[in-house]
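Read-outs: derived from the displayed coordinates by stated rules, not from any lab. Just so we're clear, the structure is a prediction, and the values are computed from it rather than from any experiment. Cβ atoms are built from the backbone, for glycine too; each structure is taken alone.
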Structure P
Amino acid sequence: MIFIAVCLAVMSLLMPWVDIGIASRNGISQGTFLLLLFWLYPVLTVLMNKTMQRWLGGIMGVVSAALTMAYIASKTTVLFGETRNFAAMGADAFMLSSLVMVVGCFMYRPFAAQQGTIGSLEIH
């Protein structure tokens, strides 16, 4: 789940994060790629197949989601007397991937390779 979430998060950076109709900006130009710093511990733990401190991975995911919510809220403005939010689909996709990462951190178990067996065959 964590690997799928990080793939979605990286793809979301290429999507529009702000869309005002006549112009839009992706996550990279908005500087939101810095949110991926909160993903380093869970992703590196999965890639190295190490034991994860679930609470630490969960906190990093929650902080990533909270900062994404703050970003989305910061794109609310009053335009022509009407309150509008100009956050776009990329921010929503990143928020979803942050929440998937939190769930993935609590479900994560390192892969235990069985040495000496291939399928049901035993190697001597």
Structure Q
Amino acid sequence: MAARRFREDLYYRLSVFPIELPPLRDRVEDIAPLATHFLDSICNELGRDTLALSKSHTATLRQHHWPGNIRELRNVIERAVILTKGTRLRLDLAMGGAAMLGIKPSTLSYRMNAFGIEKSP
């Protein structure tokens, strides 16, 4: 508010009843139910057959730090659904399959563009 990036009237409307919610990384027990909900919802939105979240997927999700909280979790699940071609959820690709190269996906994309490398269909 002091930096004028947030409307003062909106701040006071929202602060009538403040809700304190710990970050997702502090609520690991919520990760699997939230991921399952997002997975079902996104599959439905995209008109796909429902995909399943395995125990391995759940373990992977629980180990992540989640700096982006629930929004990041939803984005990862949506990316996994989009990247999945068959019936097995490709969470590995969604959580930074470019990690095998030791660089961020944005860096990989930049370098591919710089060298004129196109993704295959």
Structure R
Amino acid sequence: MEKRQVGALGEKIALSLLRSKGYKILKKNFHTRFGEIDIVAQDKETLVFVEVKTRHGRAFGLPEESVGKRKIRHLEKAGQIFRLNRAGLPEAERIDVVSVELDQNNQVIRKELIKNASQ
């Protein structure tokens, strides 16, 4: 499975997880010059920018460990652009990470929602 396909599978798993937790999905794969926001959602009265990280195994660490300060800054800037020309969005916002680990057969070993990853 190619890297892009693994990412798409991880996003599909993340969407299901977020919906099961009551998130309303607003946009998938929002592109800006600062990069992409995988999922933009609303959790009650909070706008949430979600980064999805998917990996096979832990040879390179846990998926969520690859979301560093630089990536958080890019998500914050991309989030500001998302807000432009969109009225009625909640004022509160945060960045969440969905971490997905797959086995060699692309079966889910672990999926985890990490809220407020920028803190």
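Can you rank P, Q, R by distance in nm of label points 7 Å out along Cα→Cβ at positions 7 and 95 and just name the one with the largest value?
The structure with the largest value is Q.
Out of P, Q, R, which structure matches 19 when relative contact order in percent (Cα under 8 Å, 6 or more apart) is calculated?
Going label by label, the one that fits is Q.
Here volume of the Cα convex hull per residue in Å³ was calculated and came to 100; which of the structures P, Q, R was it taken from?
The value was obtained from structure R.
From which structure (P, Q, R) was distance in nm of label points 7 Å out along Cα→Cβ at positions 47 and 79 calculated, if the value obtained is 0.9?
The read-out comes from structure R.
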